[in-house]
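Every number in this text was worked out from the coordinates using simple rules, so none of it is lab data. Values in this document were obtained by computation on a predicted structure and should not be read as measured data. Cβ atoms are built from the backbone, for glycine too; each structure is taken alone.
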Structure 1
Amino acid sequence: MRGYSKKFIFAGLCLIAIFSLIIPVTAQENTEGYAVTCDNGVEFNNGVEILVNSMRAGFTYTATAIGIGDFDPVLAVLDANGQGLCADDTREAQNYTVDLPTSGAVSASSSSSQVLFSQTSGQNMADVSLVVGSVGDTSGEFILMLEGMAATSADGTGDPFSVRLTPGMVNSGVPLTVYMISVTGELDPLIARIDADFNFIYDEDDQQVYCDDSGDASLCWGESTLLNNSFVTRRGSERLGGFAQDAMISIPLEGTELDPDPDFRFINYLMTSYQQSTFGDYVLAFHIGTGGSGGKGQGGTKPTLSTPTPIPQPDNSNSGDTSEGISVACDNGVGFDNGVEIIVNSMRAGFTYTATVIGIGDFDPILAVLDSSGSGLCTDDSREASAYTVDLPTSGFVPSASTSAQILFSQTSGQNMADVSLVVGSVGNTSGQFVLLLEGMAATSADGAGDPFSVRLTPGMVASGVPLTVYMISVTDSLDPLVARIDADFNVMEDTNGNLIACDDAGDADLCWGESAPLGGSYVTRRGSQQLGGFGSDAMLSTPLTGMILDPDQDLRFINYLMSSYQQSTFGDYVLAFHAAIGGAKGNV
């Protein structure tokens, strides 16, 4: 890979003034990484350096390091002499989350670190180094965010940055990815890889290594995806969503041969806009891995960047009830008897909906969409669903799989409103867990009390020991979802202690019944492989099933839900996710 070079050379020293309560450091380069020793005794030798070339004086910037998985980052901000300050486990950073294509959803953590700083070298422009390592030099992955940057007409060609490669970064197997996310719609970001003379670098196929609009193969080099369903967190715990015109560049490092001289291991970037025609504030996010001396990094699994192509749905199916679940026989010969049924009560005609089922572990789901007579469509192993992933509190991260199934459908009964059943089973009636997603729903002022759903319990669900959990995730922040468990008369049910079984904001014990967790670091996938991150006001309701005694009459085994908003005061599109399980062929009821 061409274009590794010495960093840009700028005159002058940089003394950094920090406005947080953190610790002075001393630091030096070594062949393995940046070595930092903080005055409080914290130290590391595996530091990854991101150099901000010619940082402007007179402004306050915020650098935040968020570990992925169990990686516990330490952050240092240094001048050209290796002097500065470092921080570990910063309270101001503990609410930061991100959801980016290469990292997936990264939860908030008390181990995140943050430094507020200004460039106070006495010069208008001077270099500043942001260095991330870990106590004990452990392997892992992290996101480094930089807030306070802006593209202006005074920038010349743009804002230059340099990342110094280390053996640990190469050994980690994790690509080096940088994201440029505009704070407002005024800036159309562009990232380019450049040499020390600010020339754009070309790859081996003579393609310029740059990205204008991420996810557009004609405007973005390498692997990328649309960023309008991604987000980062800004200071004050404000979430900044990506825009369709934001940019990312992901550079594979595995197998890269590094120069013996660390000063010739830089990858240089230029942050700008197309022909420097738009301006505005932006946030940078670097996703980086640092491995051991000879192994892979130990960070979280990343979702695929591939984009599926829709294909026609399979033929009609017929269904009937059994004592163990819903029985479905598809026209192609595939069938099951352990089906779990989710009924969309009074589904509106005239709209297209998308149902997707993702198996957890080795569970291979089959999906059927049926009308009230038990006729409809079924599918198994849908190509358009193979890129779907989710990360939810009860399921954890569920990777993409070729066994996922998807059906696009409309309610075509001839009536404005009619019931539709989504039924999930498996070939051979095997046990397992799944997540069923439903896209296309919306909370509107015409909904009456809200959107009612019913889940028919089976002995297999009870025997599985897995709670039945439903998530209501808003597509925009105009909707504040609320999920309630209701009876047949639409009354919100109470538990034995007189508590309403409902959830407004997941993770808030005062507003959410039972076990729940904040959804700010969670996500689901939407059609087109777009990830939809959870918000702090989204809802989840988890119902334990273990030990539940089922009525012999299957029509009296329903758990009923109402999807709405608090006092029906907010409206907007939402996605539903059901996490459920199917037990053995004969459950212990």
Structure 2
Amino acid sequence: MTASPARQLLREIFGYTEFRGAQQGIIEHVAAGGDALVLMPTGGGKSLCYQIPSLLRHGVGIVVSPLIALMQDQVDALKQLGVRAAFLNSSLDADAAREVWRSVHRGELKLLYVAPERLMTEGFLELLEGLAQDDGIALFAIDEAHCVSQWGHDFRPEYRALTVLHERFPGVPRIALTATADAPTRREIVERLALEQAQQFVSSFDRPNIRYRVTQKNNARQQLQAFLETEHPDDAGIVYCLSRRKVEETAAWLKEHGWDALPYHAGLDAATRSKNQQRFLREEGVIMIATVAFGMGIDKPNVRFVAHLDLPKSMEGYYQETGRAGRDGLPANAWMAYGLGDVVSMRQMLLSGDAPEERKRVELQKLDALLGFCESTECRHQTILRYFGEEHPGGCGQCDNCLAPVDTWDATQAAQMALSCVYRTGQRFGVAHLIDVLLGKETAKIGQFQHQQLSTFGIGKDLAQTQWSSVYRQLVAAGLITVDMEAYGGLKLTEAARAVLKGQQEVWLRRDAEPAKRKTSKTERGSSLREAYAGANEDPLWLALKAKRLELAREQGVPPYVIFHDSTLLEILNRKPQTLDEMAQISGVGQAKLARYGDAFLQVVEDGANGGTQA
């Protein structure tokens, strides 16, 4: 049976035998001239959904992309595949930009990446109109379409003006793509980009290769170091922090302890940001310590972990940030340390902002949903998908709660003590003082507030300070207590607390695991991520394949993953092809890459085999 034109391109150019998920349906719909809105998780293969239709249709595909670094990477990757592609953005001088445009008019390009602010200039739109008259535009792809949403932290005002594409080029199909899953953002994309008639393709947002883990904060830097040493000694990853200062301090601390760590935040000058980003993309094993300013459009597929040292703002933010790990489909970690201090800081940040009250209410609801996720005893994958309106069949067997089910305990009496203490001290104190009162500490007897006369003074001595911290943190997450920013972070009861105080409602809380007393040894890491590589990191052939990839990448000035993904190298390692025909069967090896790199990697495999024989 003859393969369809789309499937033929998939095999010959991109080196894959099968489409994933909804890819084939999207490609056929757009190639036939239909508009589409594509919601697909990071790493789900969104790029192919406009790249292949651009190759199938007459003319050039115009891809609107918000980030210069992403355009460069995408174009580099396409050129490696033998696809004629270019970009137009502020990094090009006038002569280079004119040459790109001449290439478009000569019909020499199949994909042109352009920044939205460049696209929206009247001069550029007129050039496009001239091109469209000759049937020279294959499609418009609007990447990172959630940038149109005022509710997201990636909002770009110029994206709002992209309805002009529909108005001035009604005959050219449009495809808008995003990895942001929530319904309000989806509705806003449809409305702002006039995509009411577009077919919507919504993929599952599950990322089964990501292992989610949430741990209670207890010297977060040392917890992070233990996590890195145990699971990611040589891997690339991202560590997110809330403030620029914390980014700088954490990067410096990790560097002092021998890690190749770089800072990234909006306060750094553009040259430093660009240099650090290029090192992260083009070298192996670099760790980026960053604020949320870093990440959108980062196409590096072998990010093996994303760690959070501070709570993100929302489930959407958490999902988006953790989704930058494991884009190649291989196992990856999403690790977060959080405590009640994070909740106070985040609420303070949201409430002190200039946003209208309605927006603040929405943001606080999103934060509460994230707290619920952190404290949940259920499967993490299940909890995330339920938030986005998707069902998950059951336990994932991968997250912390599935791998080590959490104990719960009847905390009704403890909750009543904790709530009563908040009430009797005037609903204006923070957790530290409330715990001192419950434990009957001397610090609660002195100064302006002498609380030794209260009925709650000293009634909580059966629980340790860390246990009371856990109780208060979970009561906040459960919505029984709220943080009052006008009282400098003091705790206040909510209406929901009344039923607990009256004995009308039980409270069950998760029992926090005791902090690990020692590092996990290699033999105890039965299901750790290292096993996914089947011992690859100790295999000389694996190291030789990576070294060859890095050498070729440096010769051409591109990131190593543009040559081959880790998943392709792993397949070469495991199958050990002997001929070019066998190499052509490896996933991710298309015709152009086979011609360019086949012999070089076959030589590495042969040398490895000879070395093994001699040994």
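When semi-axes √(5λ) of the Cα gyration tensor in Å is computed for each of 1, 2, which one produces 48, 30, 21? Considering all the candidates, the number was obtained from 2. If P(r) over Cα pairs in 10 Å bins from 0, in percent, for residues 412-507 alone is computed to be 17, 54, 27, 2, which of 1, 2 is the source? So the calculation was done on 2.
Which of 1, 2 yields -13000 for helix-only ellipticity at 222 nm (-39500 (n - 2.57) for each DSSP H run of 4 or more, over all residues; to 500), as computed?
Working through the options, I get structure 2.
Name the one structure among 1, 2 that FRET efficiency 1/(1 + (r/R0)^6) of positions 140 and 156 (r between Cβ atoms, R0 = 30 Å, to 0.05) of 0.25 was derived from. That value comes from structure 1.
Of structures 1, 2, which gives 61, 41, 38 when Cα extents along the principal axes in Å, for residues 132-395 alone is computed from the coordinates?
2
Quick check on the output: 12.9 is mean count of other Cβ atoms within 10 Å over residues 356-363, derived from one of 1, 2. Which one produced it? Considering all the candidates, the number was obtained from 2.
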